[in-house]
Structure P
Amino acid sequence: EVLMTGYVLVRFVSTARALRGLLRLDHVIAILGGWETPYPVSDDKVAQIMRKADNGDFDYERHTDVEVEAGDRVMIGDGIFEGQVGTVVTANSKGKGDVVVEVDLFGRLTPMVVPLAVIGKV
């Protein structure tokens, strides 16, 4: 089951050799945070995310009362990007599904697919 489209969590010791190995894998485009400072996610945060995923908290089909439109400012309320504020690029008005939100990650605007159930308007 896909939790975060386009992202894979990997536990490893961050060395130049390990990073080169990750970048050689099929479909790996980049390391979040870059070569020098890969984005860390604590074991506790991963465990918390997995518990919530098992409970269905991130299900794309979970209904929500949140209504957003393209251009709305939203905050991601859960997951590894919890607290990130961004702008809705593509909205879903059905009360369930996902939206594309553009957030500033490490100085670069990055679009990401986020379940509608975990965002709120700012």
Structure Q
Amino acid sequence: MTIENQLRELITSKYGSLREFTFNIGIPYSTLSTILKNGIMTATMLNMVKICTALNIKLDELVSGKLVENEPSIPLLDVEKIIEHTKISIENPNVKIEGKIMNENTKKLLMNSLDLSYQLALKMRKNL
């Protein structure tokens, strides 16, 4: 199996589809399709870095024709889980803001602010 086919399988196993992957890493679908069709050596360095970073694979190994995952130096954290945990903590009746117990309206506003901030960060990331 070619390295491009291995890469295609890895992408679909992690992201479900090539389109979803390209959407997440910010490159056109046609660009990825061309890379997989014509060979990884046709890709720009920037696109290779984006692909390897998203798939957590080593760039130097990929250009050598191997798929080798990076060893995580620290555990990866899931932002959605962090936000959910924070919301659960905010629901605690003894949560304070500026030294005073938060009322229910303030708790709702804070939780909505977390959601809005996260959505804004996602939109801004796509524009980078």
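13.5 is what came out when mean count of other Cβ atoms within 10 Å over residues 47-54 was calculated for one structure; which of P, Q is it? Computed on structure P. When relative contact order in percent (Cα under 8 Å, 6 or more apart) is computed for each of P, Q, the one that comes out at 18 is Q.
The greatest value of distance in nm of label points 7 Å out along Cα→Cβ at positions 23 and 39 among structures P, Q is that of Q.
Ranked by distance in nm of label points 7 Å out along Cα→Cβ at positions 7 and 55, structures P, Q are topped by P, which has the highest value.
Name the one structure among P, Q that distance in nm of label points 7 Å out along Cα→Cβ at positions 31 and 111 of 3.9 was derived from. Label of the source structure: Q. From which structure (P, Q) was FRET efficiency 1/(1 + (r/R0)^6) of positions 15 and 87 (r between Cβ atoms, R0 = 35 Å, to 0.05) calculated, if the value obtained is 0.85? So the calculation was done on Q. If you line up P, Q by Kirkwood radius over Cα pairs in Å, the top spot, with the largest value, goes to Q. In this comparison of P, Q, the computed figure -5000 for helix-only ellipticity at 222 nm (-39500 (n - 2.57) for each DSSP H run of 4 or more, over all residues; to 500) is attributed to P.
Values in this text are rule-based calculations from the coordinates and carry no lab data. Predicted model, so just to flag it, every value in this text is computed and none were measured. Cβ atoms are built from the backbone, for glycine too; each structure is taken alone.
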